[in-house]
Structure P
Amino acid sequence: MLTQVDYNELEYQQQFFQTGKTKNLDFRIQQLKILQQAIENNKDNIVQALKADLHKSGFEAYFEIIGVLEEIKYALKNIRAWTKPQKAATPFYQFLSSAQVRSEPLGVILIIGPWNYPFNLIFAPLVGAIAAGNCAILKPSEIAPYTSEVIEKIVH
């Protein structure tokens, strides 16, 4: 159930989405680069948080971080191809017409984080949401409080 604070955030995200700013491809790319830089700048904090919450070794924690950074790199490399209109077949009796499939963002996405991979499984879907032009609300796991604090720091 959404609390009053959550409802206000949902309204804010819906209003921001309605501005159409997230449809702009350059805006999406900029947001992905900002996210990438924020994660790079907080690697040590992420590792410490994962160790405090789940007793993960530095090696395992870095794999969570690397997975998200690779998702961002992949999205940045392919986002232009993903957003290009694609030709679609038309029936033979409409031989003079043409058709296209255009990818459009849907709105506001809620991403709920699990306890076992609290960093990776919040940010990997966020990368896809941003690349698709959607807004997102993140709900980190309450079982991983230190990681939740780091996620909040990165997002702000």
Structure Q
Amino acid sequence: MIKCKIITLGSLKENFLKEASNEYRKRLSRFCDLEILELDPVKLPDSPSKGEIDSALKKEAELIIKKIPSNSKVIALCVEGKELSSEDFAENIKEISALGQGLCFIIGSSYGLNEEIKRNADLRLSVSKMTFPHKLFRVMLLEQLYRAFMINADSQYHK
């Protein structure tokens, strides 16, 4: 069973997002050993300067790097990343699994990810050019992971 870790800045507070996340976690338990690690984002003022944002992202990167498991393919979720179809995403997961490696997804704070995280990732992934709330995006990632495993299992879930 493949190990999947999601490192995310911030926690879910809304019940509807918690329920959706828990549902996909339950569904994914058949396919992977899933861990979701919530880290606290660096607090910033209401209108932070570019320097304050850069400093916060650097501090967050230091926290993230310590939590990345060895022998894992690191996938940084960022708007400038590569867009994949669900089928291509599933194929990537199949290939990584066949190599005996784990997956580590990184979801940044509302200001994104530090360049070091993106530069050192095995894949920069974007799901859309549209902007989504980070908390909703976590549920979207879980659904796409579940969809990928179902595609690889030749299930009718993905039509």
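Computed from the coordinates by the stated procedures, all read-outs in this text should not be read as laboratory data. This structure is a prediction, so every number in the text was calculated from the model and none was measured. Cβ atoms are built from the backbone, for glycine too; each structure is taken alone.
Have a look at P, Q and say which one yields 1.7 for distance in nm of label points 7 Å out along Cα→Cβ at positions 7 and 135, as calculated.
It must be structure P, since only it matches.
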Source structure (of P, Q) for distance in nm of label points 7 Å out along Cα→Cβ at positions 39 and 71, computed value 0.7: P
Per Rg/Rh (Cα atoms, Kirkwood Rh), for residues 31-78 alone, the highest-valued of structures P, Q: Q
Structure responsible for 13.8, with mean count of other Cβ atoms within 10 Å over residues 55-62 calculated and labels P, Q on offer: P
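Output the label of whichever structure in P, Q has the greatest value of FRET efficiency 1/(1 + (r/R0)^6) of positions 63 and 143 (r between Cβ atoms, R0 = 25 Å, to 0.05).
P
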Parent structure of the calculated result 115, given that volume of the Cα convex hull per residue in Å³ is the read-out and P, Q the choices: Q
Entry that produces -20000 once helix-only ellipticity at 222 nm (-39500 (n - 2.57) for each DSSP H run of 4 or more, over all residues; to 500) is calculated, selected from P, Q: P
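If distance in nm of label points 7 Å out along Cα→Cβ at positions 95 and 111 is calculated from each of P, Q, which structure is the one that comes out at 3.4?
Q
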Computed 8.5 for mean count of other Cβ atoms within 10 Å over residues 87-94 - originating structure among P, Q: P
